[in-house]
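J.: Structures given as structure tokens follow.
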Structure 1
Amino acid sequence: MKEKILDLLAEICEDDVVKEDLTIDLFEEELLDSLAVAQLLMEAEDRLGVVVPLTGIEREDISTPEKIIALIEQKASEA
């Protein structure tokens with residue numbers, strides 16, 4: 001699942017750096033904004049079948065590819 005998440009993230013961020021540096025701060029590097037987060041979560045549901053509600057998610061929870069992978073994998077295991 002990790003590779004699928006990274007592929008999706010690279011597509012939304014329009015940059016493969018997210019696959020190379022899992023600790024890059026996506027917001028500081030202006031690779032992700034609130035609209036892109038919504039798109040990411042909708043695509044995760046459509047493509048991966050994992051529902052990640054926007055409510056309760058803080059920016060810090062999804063600031064790096066590593067954190068996004070962990071969040072989506074956690075939600076997948078809860079389903």
Structure 2
Amino acid sequence: MAIPHPDSETFSVKCAVITVSDTRTRETDRSGQLIQQSLKDAGHEVMNYCILPDEPEQIKRQLTQLSEDCHLNSVQLKI
């Protein structure tokens with residue numbers, strides 16, 4: 001028998017979604033769209049979405065910039 005968690009309060013998380021791809025666009029990034037929709041359906045807010053090329057320095061810069069945004073609670077990185 002499963003015991004429910006005592007903290008059943010729901011909450012909303014402010015998220016950023018990053019797709020790393022050299023070929024995807026906003027129109028062809030199906031998994032990025034799915035991640036965003038799943039987050040929204042769960043009551044979360046997508047504050048930022050971008051597609052970055054597979055360039056480590058550019059990814060690092062974007063993650064650094066997002067980490068300085070005190071309004072975000074989560075970054076979803078899809079590689």
Structure 3
Amino acid sequence: MENKKKNKEYALSLLKKKINGEEVISFVAIADLTGYSEKHIRRLYKEIENKDIDSLLIHSNTGKPSHNSASNSEIEYIRQFK
């Protein structure tokens with residue numbers, strides 16, 4: 001496979017057309033056009049059935065605090081040393 005730039009938005013739009021029957025295209029063809037692997041395209045195909053395209057384009061952790069960030073009590077404890 002060539003080293004192509006991955007285009008998730010284009011991949012999702014092609015999958016949506018495939019689901020709606022607007023376009024007859026294989027997973028391999030979508031993978032070649034978008035730079036993703038066939039396995040990842042199949043994974044996106046399963047996800048698109050449960051979620052809308054907009055939610056798939058935004059990372060799930062957007063807007064959430066880091067899982068390894070210090071708690072407020074830890075920050076206050078460290079500030080006491082200054």
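J.: Here relative contact order in percent (Cα under 8 Å, 6 or more apart) was calculated and came to 48; which of the structures 1, 2, 3 was it taken from? Can you show the working numbers first?
T.: Details: 1: 33; 2: 48; 3: 27.
Attributed to the structure labelled 2.
J.: Let me ask something additional. Consider the structures 1, 2, 3: one of them gives 11.2, 32 for Rg and Dmax of the Cα atoms in Å as calculated from the coordinates. Say which.
T.: 1
Only the coordinates and a few stated rules stand behind these numbers; no lab work does. These figures come from a predicted structure and were not determined experimentally.
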